[in-house]
Structure P
Amino acid sequence: MQQGRYTEKEIQIINAIAKVVIKLRKNKKKSQRMFAFEYDMHKSLISRIESGKNQPMLFSIWKVSEAFNMPPSKFLKLVEKELPQNFVFFDI
């Protein structure tokens, strides 16, 4: 990942999303290619999300969460659990 492009907080969120997608996809016993094919997504999207190469757009998160048969809110709860305890985006 290009460290200079994102803040440390953004990197933590991107990495948490990657962990959740990898875990859920592997639970389905699907390769990136097969998962993408079955849910009409580009393999590069799944690859970029799992490798933390970019921030997925809201639409991408929505599609991925539906592919895992869950609402985006549940998907984001799983992402939240991967973040450090008491994680906040802005330190006030």
Structure Q
Amino acid sequence: MLTTGQIIKLFTNSKNPTGAPPTFENIVKLMQHVNIASEMDRNGIDYHYKVNLLELSKSDIPDDDIFSMVNEGWRLSKDRKSIEYIF
């Protein structure tokens, strides 16, 4: 199980995704462990998925799934309170 600090470091360094974007199956799989918020920006241009950082660190999500999130392009939000994926 990764600590909050390890998760922050992992997602801070995830600038370039190496895999495909998250699939609907992957989102549903993550939702079995954490809540995922979906948001759209004011202009309707960007669509975001967000996972609360503390909730992620306290969840029973397997480390492999967290590493998959990094490969899919999830990253640490600017406020460092969540992990987000922007379409």
**Prompt:** Here percent of Cα pairs over 15 Å apart, for residues 21-60 alone has been calculated and equals 36, so which of P, Q was it run on?
**Reply:** P
**Comparison of P, Q by relative contact order in percent (Cα under 8 Å, 6 or more apart) - largest value held by** = Q
**Asked** Of the structures labelled P, Q, which one yields 17, 51, 27, 5, 0 when P(r) over Cα pairs in 10 Å bins from 0, in percent is computed from its coordinates?
**Response** P
**Parent structure of the calculated result -10500, given that helix-only ellipticity at 222 nm (-39500 (n - 2.57) for each DSSP H run of 4 or more, over all residues; to 500) is the read-out and P, Q the choices** = Q
**Complete:** Comparing P, Q on distance in nm of label points 7 Å out along Cα→Cβ at positions 13 and 37, the highest sits with P
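Read-outs: derived from the displayed coordinates by stated rules, not from any lab. These numbers were taken from a predicted model, which means no experiment stands behind them. Cβ atoms are built from the backbone, for glycine too; each structure is taken alone.
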